[in-house]
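Scrolling down, you'll hit the structures one after another.
Throughout, read-outs are computed from the coordinates displayed, never taken from laboratory work. Please read these numbers as outputs of a predicted model, since none were measured by experiment. Cβ atoms are built from the backbone, for glycine too; each structure is taken alone.
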Structure I
Amino acid sequence: MTIARKALVWGLFAAGGTLTSFVFPSLIALFLLIASGNTPVGLEYGQIHAFAASWMGKASLFGVIFLALWHAAHRLRVAAHDLGLRVDGLVASVLYLVAALGSALAVYYLVLI
């Protein structure tokens, strides 16, 4: 892997890890509140849908999904190597393809909102 590609992969990994560590605990807490029937004021379905339907909401959701997928792909690549799976080219190709496909699906479904 060339230096430029390695920097890109590591940049996505670092950004995804940072964003994921800040955003996902909040989302988990929010979803647990909603699932238990304690929906916070201002976070009813209508407000969440209106946010997700706006261009800013779509961009925010895409950013979180995109970076989380690329972070997970790189983390799984390293884990596969640590577990003794020494076909790094194949593993990287499959995992990054899945991350790219997930990113494309996120765009598709966000456009439908």
Structure II
Amino acid sequence: MRLNEAEIQAIKDAVQRRFGEAARVYVFGSRIREEARGGDIDLLVEAPSATTMADRERARLATMADIQFALGDQKIDIVVTDLRTDSNCGDSDSRPIVAMARSEGVPL
């Protein structure tokens, strides 16, 4: 994976600050491939479902800003979906990007 420990920690801190301690974050896309060069930072955030869409969008944008402040000007894409738990282990989010991120993503 092409993120160093400081970058990983900055991402995790931003996600937990904006989405809460229960949130999970995965990196996917070109940043998980060592042979790739450049590319944006693609993140999947699994957030507790007790938030409204407007709250999630505010949290998503604030997380992007926090990460850019910590890492410098980089393109960051964040996809937010419901946190999977034992009680909802089926996937209620049918977006192809979510399925791909969950299948290839690396948890941080």
Structure III
Amino acid sequence: MTSFQDRERAEEAKFAHDEEMLFRIQARRNRLLGQWAAERMGLSPAETEAYAKAVVQADFEETGDEDVIRKLLGDLVSAGVEADEGEVRAALEAKQIEARRALIGEV
């Protein structure tokens, strides 16, 4: 095998690893975000767990974070919690950082 092929395989492996890490970070972020919103809505521990899973599932509806933001904002408003898009986006960013730190700490 040539060194070019070795480098190519290494780059492919790195890309796959980076994509997997990004997926894991986003899934953890969404779970944390669901827990944050559930706490604001006053859900029980069992309801919180189910809601956090629903938020993770909501991210599969479309590319990007808009599907998650819409779900959270709609659910918060429906539950009578005063919330706006800016607050949800700020929580999303904070949970992104928290999720990244937690996963990096595990590696």
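Out of I, II, III, choose the structure whose coordinates give P(r) over Cα pairs in 10 Å bins from 0, in percent equal to 14, 50, 30, 5 when calculated.
Only one of I, II, III returns 14, 50, 30, 5 for P(r) over Cα pairs in 10 Å bins from 0, in percent, namely II.
Compute mean count of other Cβ atoms within 10 Å over residues 67-74 for each of I, II, III and report the one that scores greatest.
I
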